[in-house]
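These are the structures, in structure tokens.
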Structure I
Amino acid sequence: METFLRPVDTVTTFIGRAAGQLYFMLACITFYEVVMRYVFHAPTMWAFEVVMVLCATAWMMSVGYVTQQKGHIAITIVYVLSPAPVQWWLDTFSNVVGVLALGTLAYAAWPMMVEAYRLHELAGTAFNSPEPMIAKTILFLGAAIYVVQLLVNTARHLKTYGHWK
């Protein structure tokens, strides 16, 4: 089973770390826009839309990696105070709910993405970028990566059944 699970982790890690580099680009573009707007009084038409697409991309493409690393923000007081068997069942429950919720999101995002490409949907702003097509694609891909990583995490978790004794 690890022969399937390990490559998923590798791909998720690569995508997540690559997406993390987009935050540096966001900072550079935002800095450029601030300088152009407030120093040279020449704001750009494109910076806001590019920053929005890069931010959405960085966030959605990193969720699989965050999930793999178990790095999500959580309120853990009930979890920490619970005995190990209850913690195992809470983890199982959260994984199953996550797979169902993100699977539903990916399923719902697919037709929106296809329709955006079919209509060649553009932002409708002065820059008129293909932001809707990019954002809808990233939403689908991010949700799909998230689901696959959750399935991997769930498979590993289920192998630990009874190990709390």
Structure II
Amino acid sequence: MEYIEIGQIVNTNGLKGVVKVNPFTDDIGKFEDLKYVYIQLKNELKKIKIEQVRYNKNQVLLKLEGIDSIEEAEKYRNFYLKTEKESQEDLGEDTYYIVDLIGLDVYTDKNEYLGKIEDVFPTGSNDVYVVKDNLGKQILIPTIADVVKEVDLKNKKMIINLIPGLI
């Protein structure tokens, strides 16, 4: 079974065990569709039923089964929430899970190797791929149609067009 991270518990909310989550999705409404989440504990994934979902600005407030006090909720601070990848609906064309992009080999359209995708971060208008070459140098690749030409998850490869000023 493959899992994807959907958020991180960053704080508590109130006294009854509600946890505050920073979501790793553009559509935080997806939390409403989940019946349970997995929390990564040392060497195991613990499956926990979601009892209630609320929102506060851009954060998700979750009431999880068995976490009924602020003291219990505090134990889960900084833990990551995961869900089964198969339970997520198919993404639209040219949309990918970050977990699938990390580690992709990046080449120019002239077959020059640039490095591997190490991180992805949003900038508002588009995401940016952080590519690190063999020497540890970082290249920032904007996810715009003029630059990203092909994403081949099966072969773990991305092809980009080096527009002037990119490197």
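As an exercise: relative contact order in percent (Cα under 8 Å, 6 or more apart), calculated from one structure in I, II, equals 18. Which structure is it?
Source structure: II.
Could you figure out which one of I, II the value -1000 for helix-only ellipticity at 222 nm (-39500 (n - 2.57) for each DSSP H run of 4 or more, over all residues; to 500) was computed from?
II
Taking Rg/Rh (Cα atoms, Kirkwood Rh) as the criterion, which structure among I, II has the greatest value?
By Rg/Rh (Cα atoms, Kirkwood Rh), the leading structure of I, II is I.
Values in this text are rule-based calculations from the coordinates and carry no lab data. Keep in mind the model is a prediction, meaning the values are calculated, not measured.
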